[in-house]
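Chemist: Quick heads-up: structures coming right below.
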Structure 1
Amino acid sequence: MSRPRLGRTVIGLGLVSLLTDASSEMIYPLLPVFLTTVLGAGVGQVGIIEGAAEAISSLLKLVSGAISDRLQRRKPLVLFGYGLSALMRPCLALMQSAAGVLLLRLGDRVGKGLRSGARDALLADAAPPESRGRAYGLHRALDNAGAVIGPLGASLLLAAGVGLRPLFLITAIPGVLALLVLLLVVREAPRVSPRPRPLAIAGSGPTRLPPSLRRYLGALAVFSLGNSSDAFLLLWARDAGVPTDQVPLLWMAHNAIKALLCAPLGALSDRWGRRRVILLSWALYATVYAGCAGLRGPAWAWTLLCIYGVYYALLEGAERALVADLAPVALRGRAFGWFYGVTGACALPASLLFARLYARPMGAVLAFGTGAVLAALAALLLLRVPTDRAGAGG
C-alpha cells in the first residue's frame, strides 16, 4: 500500500526549519569560541548563557503551546517567533561583552519558545496519523540539513578571511528567506476555537494531561537533568585536540548524520514503536557520554560526535510523535508546551551542574559520567510508561 502524502504544510515547515537552522548553526559552534577567546568569558559563563537561553526557550514553549490551542490559527504565533529570532541573531556582531550575548541569546530563544510548541502542533494537525513519525522525521531531517549547511558556510567564510562579527551579520540572509517560505508556502485550515476559559497550563478536568503522558514527561525530566548544552561537547572536542577552525566542520559532520538518518529513523518508530526507539537512542547517548568521560584525542572526538548524531536521529522524530500519540487532539498544543517546558526547566540546572563538575579535577569523568547515569535511570522510568495508543507501543 502506498503511503499517504505529507502535504505542502509539512514540507514547508521543514524548509523553514532548514533555513532557520542554516542561520543559527552558522553561529552556534563558534559562539563558545567567540565568548572565551574574543570576549574573555569563562566556561562557567558559557554554561550560564546556554543553560539560561534553553531554559527560557522551553518554558515559553509551555505557554505558547497552550495559547495556540485557543486560537483559530497557529501560524501567526509561529511567524512571530521565527521573526524575532531572525532579528536577534545578526545583532551578535555588535556585542562587546558576555552580558550582551546573553541578552541576545535570550531574545533568540524567546522567539524559539514562542514558535516551537505551536509549530509542532501545526505539523501534527497537518500530518496523517499513520505517518506521524515519518512527518516528524522528515521535519527533523530538513532541520538538520540546515545544521549542515550553516557550519559548512561558516567554515568557508572563515577560510576566505571573513571575521566572526561579519559572519554573524550574514546570518540575516537565511533568516529572511525562512520567513518568506513560512508566509508563502505553509497553509493552515482554520480550526474551531474552544469555549473561552482561563488559560491554565495544567489543571483538573478536561485540561489535565493523561497519566501516561505525565509519566513520559517525568522520564524526560530525569534524562534532561543529565543532558547539558551541546556547547560543552564542542569545548570538550577542542580540549581533546580538535583545532578551532575544524570545530564547525566537526559540528557539520554531526548534523549531516542527523540530516541523513532522521527521516528513516523517525519512520522506524511507526513500525517498531516509539518507546523502543527512544530507549535505543538513550542507550547511545549514555555510550557517547561514557566515551567522553574516558577517551581523548581528535579521532575519538570525531567518532563520538558522529555517534551522537545517530542518537539525535533516533530520538527527535520518536519523542515528538509519542507526545502527539498520547495527547488528546484538543490539548495537543498544551502537550507539546509541557514537553518543551519540562526539558527546558532542566536545561539551566543541567548546564550549571555540568560546568561545575567539568571544572574540577577529573572533571570530564564526573560531568560526562553523571549524564550517562541519568540517561540509564530515565530509561528505567520510561519502561513504566503505558504506551497504548497507535504507534506508541514497544
Structure 2
Amino acid sequence: MKKKRPSISLSPQLEQLLSSHAGIQEGLHKNKKLLQELAAAVKALSDAYVEPEKCDWKALYKKTAAVQAYLLYYLPVNLVKLFPLLDELVKGGAFDLAQRQHMSVLDIGCGPGTFMLGLLEYLCHVSRTDASGLQSISLTGVDRIKDSLAAADSLIRQYCSLGFLPPGMEVKASFRQGSVISPDFLKSPELYDLIIAGNIIAELQGEALSDCLAAITGHLAPGGALIIVDPGTRRAARRLLDVRNMLLQHTELRLYAPCLCAASCPLQDDPGQWCHEKLFWHPTEAIRLIDGVLGFTKEKGIKYSFLSFVKNDVERLSIHAGMAKDKIWRVGSYVIKNKGEDRLWVCNGEQRLQLRRLERNSSETNSDFEQAERGDLVFVDGAVPRIAFHDLPRDAVFTIVR
C-alpha cells in the first residue's frame, strides 16, 4: 500500500521573510482593510495570468499592492512546484546531487528570486534526511525588470543570513538584466548545472522561442538538468508541447519527465486535453486568508505543467529493476469514482489509456489502484483491452513504484 505523500510547506523562516519584505509585520488577520486590498491585487494578477500577452507587467508591478500580493501569494505558490520536480530528477538518478561539491544554477525570468528561493528551500529540506557533499552554489538570475532583480538580490541575501542553510554551504548570487526575446540575453559563455525557466517559456512563439531554447541548451553543462515549469492551464500545457517537440528535434537533450519516452505525445492531436500535475501542500497563513476572501482553493492543491530534460545518458526507468519498462506508466488523473467501479488515466509518453477496475475485482495485487495520485509511476500487468478502456481483472497487477 502506498504511503501518503508528505505535504510540502514553507519554512517558518521564509514565510516570515516574505511577510517582512512585503511590509506586513503583524499578520493580515489583524488588518482587514489590508487583507481586502491584497485579495483584490491577487485577483488582478490572476486575471492577468489568464491572458499575459495583454498585460503591462511593468506597470502592474509599479503598484505596491501587486508587489505585496506576489510576494505573499504567488511566490510561495510557484516556488513549491520545484520540490517534486527536483525530487524526481534526484531520486531517479538523473541529477546526482549527493556527489556534487559545487552547483551552478541559472534562473531565467527570475522575478524576485522565486525559484532560487525554492531551490534553497529544497536543499534545506533534503539536508535533514539525506547526506550531500554540496559545499557551494552559484546562482545567476536574469530578468528584464530592474526592480525584480533588486528584490531577488535582497531576498536571497536575507535568506542566506538566516542560518537556515545546511552547515558550511556557501551561496553566491549574481543578477543581470536581460530579455528572453533577445538572442544574446545570457551574454556569457558560462555553463550551468541546473537551468530553471519558470512561467516564461510558454509565452514565447516562433523565432523568439527557438532562439531562447538554443541559448538555454547551449549553456547547459554535461550532466546538467533543465526544468521548465508553467501554470497547469490548457493554454500553457498545449504550448509546452511545442517546446517539447523543438527540444527533441533540435537538441541532444534527453526528455526525463513527465513523459517516460520521447515518442510523439498522445495528446498532440487532442486539443481538448492537456497534461498537468497537482501538488498538495500546506499554504501559508497569508494564502489561507486571501483564499478565504476570494474563494480560491490553493489548499486543495496547485496545478502546474512541466518538462524536465537532462544532458546525460541516464536510462529513464533503470531504477525499477525486474519490471518490464513497457508496463510502467505515469498516472495522469485522479481516481474517478463511479457506482461499482473506479477509473483513472495513465500515460507512458507514447500511449494514453483509461483503466477501469470494478469493485468486485478489487484484490491484493491491484489494491494500490484507489491510492494512486496524479504523477505516480505505476506498474500495470494483466489489463484487458476493451473498446474505450482497459479492464483490470481480479488477478491483474497495479503497483505504485514511485
Structure 3
Amino acid sequence: MHRFSLRKDHLWCEQVPVSKVAGAVGTPLYLYSYGTLLDHYKKLQAAFKSIKPLICFSMKANSNLALCRALAKAGAGFDVVSGGELRKILGIGADPKKIVFASVGKTEGEIEAAVRAGILCFNAESVQEVQRIQAVCQRLGRRQMVILRLNPDVDPHTHAFITTGSRANKFGMDVRTVESILRRAAEFPDLELGGLHVHIGSQILKAKPFKEGITKALQVADRARRYGVSIRWLNIGGGLGIVYRRETPQTAAAYAKAVLPLLKGTGLRIILEPGRFIVGNSGILLTKVLYLKESHGKQFAIVDAGMNDLIRPSLYGAYHEIVPVIQNQSRSRRRVRYDVVGPVCESGDFLAKDRALPPLKPGDLLAVMSAGAYGFTMSSNYNSRPRAAEVLVKGKIWTIVRKRESYQDLVRNERIPAFLR
C-alpha cells in the first residue's frame, strides 16, 4: 500500500528515517514517497493495459511540481481545473496532448490559454461553456475537441461534499441537455464534440456506482450516432478510494475487472482521471507536540500543524491515522485518549478527536498518515501562518521540493496606500 514502515521503533520513508528529515527541515512538513507514488500509477497502468487508456493525474489532489514531473516521466497525462494548474503543468514540459481541462467555471482567459497551448480536450460542464469555447476558437481560428460532462444522477455512497454525479450537484449536465448539444453540433463548427465524460465523486469504495455511470454514458454515446456525431473518447473520471482507517476499497485490478467488460469492444479511447488513488497514501504530514493539557476531564495534545495545514478533518470529519514517529516500547503499551489539536484560533481546528495514542510528551513527532491527497493543495495562510515545506524521498535520497514559506512571503503582494502612510 505504501513505503512507510517501522524499523526498530522508528518510522522510515523508503530508506530514510523520518525523524532525520523533520530534524533538518522542521515541522509542519509534508513528506512524500516517490516509490509509493509510482507504484500506484503503475498498478492502474497494469490493470487497464488491455485497452491502453490515457491516465490523467488529477492535479487538484496534489500539484507539487516534483510529483507531477515524476508522473509525467512515467507517461501520465494530467487533469487540470484552473489556469494556474495549466500553467504549472506546462511549465514542467508535460505533453499538451495529454491534458484535459475540467472545472465548472472556466474563464475566457483560461479557455484561450488552453486552446493556444493545444490541449487534448475540455470537459465541458454547461451549454454556455460550450458556446464560449466555440466563440474563443472562432476568434483564434483554432479547432478544439470538447468532451461533454454527463451528470448520470448516480449515488456513489461517499461523503456529500465529494459527490459529483447526482442531480443535486453542480457538476455536469443531465442526459437531455447533453443530447441536445449533440443534436446541435452544427452550431459549433470549430469544436469537435468527440467524447463524453462521467465522474461521479471521490473516495468511492465499490464498483457498482462506476458501472452505473459508465453504462449511462455508453447509452448516450450510442444515441449520438443517430445525430451524426462520432463519439471517439470516453472519460470515466477518477474517484477510486484508498485506505485511511479500516476501509476495504477495491484494488486497481478489481476495479478494472468490473468495468473492462463494459469498455472493451466499444471502440472508444478511454481516459481515467485518478488523483487520490495515486498520491493519497504516498504522503504524510509531520507535526510536533507543543503542549499537553487536561481540561474538564479531556486530554489535549496541542501540535504545530493546524487546520490551515490539513483541513480535511475539520471540513469533512475525515479520519487520518496518527502514529508517533519514534515509538518507545515502554510507553507504547499504554494508551491515552487525546484530542489532537492545532494552534489555529478555531474550535474546528483539530487533526483527530478522542484518539487512543501512547502517552505523549512535548517535542514528540507525530505522523499524520495518508495525507498526500488534498493536504497541501487545500492548505492556506489562515491566521497568517506560513505554509509547510514539502520533501520528496526516493530510496536513500531526500530533497526539499517546496521551501517552507517565510513571514516575508505572507506580505509579499500587499501594499499600504499612500493615504495611510
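Chemist: For mean projected area of the Cα convex hull in nm², for residues 106-177 alone, the calculated result is 5.4, so let me know which of 1, 2, 3 that is. Each step should come with its number before you reach the end.
Modeler: Details: 1: 5.9; 2: 4.3; 3: 5.4.
Among 1, 2, 3, the structure yielding 5.4 for mean projected area of the Cα convex hull in nm², for residues 106-177 alone is 3.
Chemist: Using semi-axes √(5λ) of the Cα gyration tensor in Å, for residues 170-281 alone as the calculated read-out, with 35, 25, 18 as its value, let me know the right label among 1, 2, 3. If you can, show how the numbers build up before the last one.
Modeler: Values: 1: 35, 25, 18; 2: 25, 16, 15; 3: 30, 14, 12.
Comparing all candidates, it corresponds to 1.
Chemist: Figure out for me which of the structures 1, 2, 3 the number 72, 63, 43 belongs to, where Cα extents along the principal axes in Å was derived from the coordinates.
Modeler: Working: 1: 53, 44, 44; 2: 59, 50, 44; 3: 72, 63, 43.
Matching structure: 3.
Chemist: Quick check: 30 is what I get for relative contact order in percent (Cα under 8 Å, 6 or more apart), calculated from one of 1, 2, 3. Which structure matches?
Modeler: The structure behind it is 1.
Chemist: Out of 1, 2, 3, choose the structure whose coordinates give Cα Rg over 2.2 N^0.38 Å, for residues 250-289 alone equal to 1.81 when calculated.
Modeler: On the way: 1: 1.27; 2: 1.85; 3: 1.81.
Of the options listed, only 3 reproduces it.
Every number in this text was worked out from the coordinates using simple rules, so none of it is lab data. All of these numbers come straight from a predicted model, not from anything done at the bench.
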